[in-house]
1. For distance in nm of label points 7 Å out along Cα→Cβ at positions 62 and 526, find whichever of P, Q sits highest and give me its label.
2. Consider the structures P, Q: one of them gives 18.1 for mean count of other Cβ atoms within 10 Å over residues 478-485 as calculated from the coordinates. Say which.
3. Could you figure out which one of P, Q the value 153 for volume of the Cα convex hull per residue in Å³, for residues 190-469 alone was computed from?
4. Could you figure out which one of P, Q the value 4.3 for distance in nm of label points 7 Å out along Cα→Cβ at positions 46 and 454 was computed from?
5. A value of 13.6 was derived for mean count of other Cβ atoms within 10 Å over residues 166-173; which structure in P, Q was it taken from?
6. P, Q: which one has helix-only ellipticity at 222 nm (-39500 (n - 2.57) for each DSSP H run of 4 or more, over all residues; to 500), as calculated, at -10000?
7. State the single structure among P, Q that was used to calculate mean projected area of the Cα convex hull in nm², giving 29.3.
8. Work out which structure the value 5.6 belongs to, where distance in nm of label points 7 Å out along Cα→Cβ at positions 198 and 326 was derived from one of P, Q.
Structure P
Amino acid sequence: MPVSIECSRVSTLSRFEVIARHDISIHIQIFMLMCGIVGYIGNREVAPLLLQGLKRLEYRGYDSAGIALLNGSLSVWKQKGCVSLLEEAFSGSAAIIKDVTIGIGHTRWATHGDPSDRNAHPHVNAEGDIALIHNGIIENHAVLRLELEKQGYSFVSETDSEVLVHLIDHLWTQIPLIDFESAVREALTLVEGTYGICVLSQREPDKLIVARQGSPLVIGVGVDEYFIASDAAPLVEYTRRVIYLHDGEMAVMRQSGFRVSTIDNIEQDAVVSELDFKLEEIEKGGFDHFMLKEIFEQPVVMRDVMRGRIRLADKTVHLGGINDHLEELRSAHRMVILACGTSWHAGLIGKYLIEEFARIPVQVDYASEFRYRNPVVGPGDVVMVISQSGETADTLAAMRMAKKRGAKVMGLCNVVGSTIARETDFGLYTHAGPEIGVASTKAFTAQVVALIMLSIALGKNRTMSDPEIAGLLDELVQVPEKAARILQRNEEILRIAERYKDASNFFYLGRGLSFPVALEGALKLKEISYIHAEGYPAAEMKHGPIALIDKELPVIFIAAQESSYKKVLSNIEEVRCRKGRVIAIATEGDREISRLAEQVIYIPHVSPPLLPLLTVIPLQLLAYHIANLRGHNVDRPRNLAKSVTVE
């Protein structure tokens, strides 16, 4: 049955607006992992649609779920735990949910208040006639809550989000002749922070209102129906026509039509885009987990990134998004690559390649650190921001800082219509398709392929001759087939995982381009298996970490045959002398390494600049199998979600 929401309001507006606007002194700095929003208004039965949409968003990570349906009166169900438990809460409610055609749903990841039924969304006002779901952080929620309490409001939850639904109710009630849309608009002018909201009310039951500031929202456009979601995954089975809401915009939807405006009520032209992926791309397709499916998709993804961009006939690279900016890139004083997590590791590979091929100095920085110091960046610099989602909050903030200081900004992202895609001066899409598994796999290799092509394009007429470019491109187009051969070793890697699944710590070591791959391999293991793992340059091991090596410690060496191969063999000997257990990623035909390592995973031979595309795959599979053998939820690891959209 619907949950009971208890709250009371007794007094008037008083000095509320003045305090809310001018006395905001509390700034909360907290990372919020991306929650999920779904909504619908139209002619379909809404409850099954919302539940299916929430299931499509489960990959984001969450601890509770809820739904609000509007059918004359407002009915709310919300439940700590998974969406399947929410489904059980519908038992016996057939009369309430039948034929309802407007509703909203949410999956929450706790930030303010513990995971519980009362802290779950949707949140409802005192009278139970307004329901709201919210992604983001209301930074001045404490000030707003205090003033609302003075006005007689009581709060059921510990969340910042509940403040917003009571604020809408208060303004709607106290301002003469105000309507639903205006109440939402006025409330949003009083809040500081980030939000993606979806709100409905039985007072005006023909409307669904959404707004965005820093937290993505997508509107799916059907025939006399509209779908809302925090990303396109829940929409694709119903419509391919979507509108990406911009920051500072809100939309009011009726079954008969919609209107998009700014929060200040300036009407906006809504651009309808076509989704570029299919329903089967967000299904598991017979794999046990999305992560495993996405690992196995990498040969296809690599080809997709290259398609139309590598012209073997004349041995050239054509990058449509940046072709007109190549000279600007080549003449840059330097490049600064900003990213977080896995994208930062891809950026490190980009640094090695761009400096090698184009002789442009490159700095790689964590976006989260860059934005909080006073970096030296400005005219003459090119800043490249890398993000799978195109919505990473730290990366967006760093990008905007760089633009404000006069740098040109290039984007590398996967999601068409994302904020990074819209706000950068130019850039490239990776065309990896939707990535559902929280631990990024195919997005990483897609980014690396794009960076390799960019490096070659920049290196032309600088350090790279036409024959060198031709040879490297010939090899690059063969990499997908070589990646597929590595995937055939899946069972072999599973057996290695069985041997080491109970280890408490891992080291990952590599030199040159293999160092970022070591970092990425360690991150994958940490993310999904919860085993402590560290990635290091192999030469740095002796400067401290070697003290940790003993007979219990697995050490993974990326030891493909390239210029530093002999040095890596020496590092392996150092580990063996201290009884460390060596696992090596090595080139096919290398027999010397087999006498030094307990296990060897072989990869096909490829030129050194392309090695990261192959060496990372065994590390992804090893992390996957170890996590799965330990009984963890591979696609939804604890404490993580797909995108970090709020700090």
Structure Q
Amino acid sequence: MRRLYNRFKFALEKMLLRGAHYQLLLIAIIIAGVSLTAGYLVYTRTAGFAAFSDAAWWAFLRLSDPGYLGDDEGLFLQVVSTVVTVLGYVLFLGALIAIMTQWLHGTMRRLELGLTPISQNDHFLILGWTNRTSSIVRELVSSEGKVKRFLRRIGARRLRIVILSEEVTTELHLELKASLGTLWNERLITFRSGSSLRADHLNRVDFMHAGVIILPGSDSSTDDIDRVDGAELLDTRTIKSLLTMANYREEHTAERQPLVVAELIDGRKGDIARTAYGSSIELVASDQVISRLMAQNIRHAGLSWVYAELLTHSLGNAIYVREWPRLTGTCIHDLADAFPDAIVLGVLREVNGSLRPVLNPPTGFMLEQSDRIVFLSRAWADTEPAASIVPKQQTRTASSSVAAPPAQKRLLMLGWNHKVPALVRELHSYDNEEWDIDILSLVPAEERDVYMTRHGLASDTGRVRHIEGDYTSTADLQRVHPERYDNILFLANNWLSSYEESDARTILGNLVMRELLPTESPRPEILVELLDPDNRALFSRTRAEVLISSEIISHMIAHVALRHELSDVFEELFTAGGAEISFQPAGFYRFPRTEMTFHEAGAHISSQGDILLGYRSMPRANGDSGGMYLNPPHDETLVLNDSTRLLVLKTYPQAHGSIG
């Protein structure tokens, strides 16, 4: 009997778990049973019903509507009616409402989870939610002009962004909404849950009809980056996602191949990623990009502000690429007056089917039919040439000679992350510069040494020294004598549990460092890498420069997604050798006057082989706080004194061993 009872309970459980339809069916059976039983009792015990069906209907009415309770006469009828009415409260008002509420809640939950497939065309598809995603979305939404031009190129009408996340929650919506602020528009953004490693989940977001597919990386251990193997894991997932999309396309003989912009934590896997997906892919190697920017900022203090402006649509100037066939056959240096609100940086030229950047072109460089001109300007409209162009021939020499920097410099790195090998290699790629690098971190020296060796940097060169210690400890910092270094770099520690914890340690370490360093000059130049943009304000009153690595990568991904040829421009600008952005003292160019307009100063510098991009006025004793000015009004008067540093695009000899 007990086994029979258990079997009955098991069968009932299986039925109820099948969903609301079966639950309602069970309640309907119970209601029918109660109605028939009560009807049979009153039909056989009373004489008020002509037929059994009338008695059953009487019972059902009492079961469903308590208002009939006062119509009954006789003790037996009233007792049965009361019992049936009470059961009606339980069955109708209790069970039915509970089932419907549970069904509605489950339906809403499934909708919130984003399991419903979508059907869209030419949408921006972001595969994964990391500390990059919200910045990428904000950059796409804020760059209205570039988005419209991108949509016109692919034949789409409006911006639509779809985000595929492992889990879609209300908190995720609120986080993105808070990040976008006034830019938030829920009609533009759709969340769907799923994994980029599964083809059925990718179909849920209609990936084959996307305009651009973005695969962002991450910076924190909560997103699977640890001291050594985390970067390998993230890149493995990225490449697996590329293979999944490529295999689906081949299996279904799809002709369409959406452009993919993928971030790699380790840039050495670029060839593997390209082979995995195919030709329509642009890669952003975060270790290479950030290490290059760090290296150039260490060599030229102040460039962090330039990078922030160039890579952010909402801040001042940006880089634009346009085709002007009517300028074919014109010497590019003779167009100085053709673009009064923009600066011509060079061209992208097609060579053997691929684009090659030629920035700060050599003397006599003539524009060809397919050349795309690279501009620095505040807006797309500023890259329109004057109605009538009269080429103004310029006398131009080769890029002016550069005084050799100090033969040897000392750099103190505080912290540890996966970008260290790329940064060390980048610093050692510059000619005429010798860097002695000390790395102070809590990560065991043996572990760091193994990681460097795996990246092809032998530990016995004597140029890199691993020191174990805590840079938030005054005693450990005093032990390395930070005042003896030329540069100090705080690295974001992505082996910690979160980027909030990493930034907290960096901020504390910087405060300790400020107490140890002397107040008078010379002081080491300090560069700080942060992961959370909200922490930038904490450094507004310090001399330290701040590089928000996650924000830089996010902005670069957004730029490349909207105009993929910008990847080649950034590659040229941020790599050792070739065209580089740097600072030069005003006296370096031997100006004929101490006051000249920006246009006049640019023409003078151009005659010496460089391109003037802006200037930096240093703080002065009279209270002038100085500042950074990129592409100022061309009629603005510059005071060319010892406190002025000119921002120029200069061509250097190709560096040995440059990354990339």
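Each value in this text was obtained by applying a stated rule to the coordinates, not by laboratory testing. None of these values were measured; they are calculated from a predicted model. Cβ atoms are built from the backbone, for glycine too; each structure is taken alone.
1. Q
2. Of the structures listed, the value fits P.
3. P
4. Value 4.3 for distance in nm of label points 7 Å out along Cα→Cβ at positions 46 and 454 corresponds to P out of P, Q.
5. Q
6. The value was obtained from structure P.
7. P
8. Structure of origin is Q.
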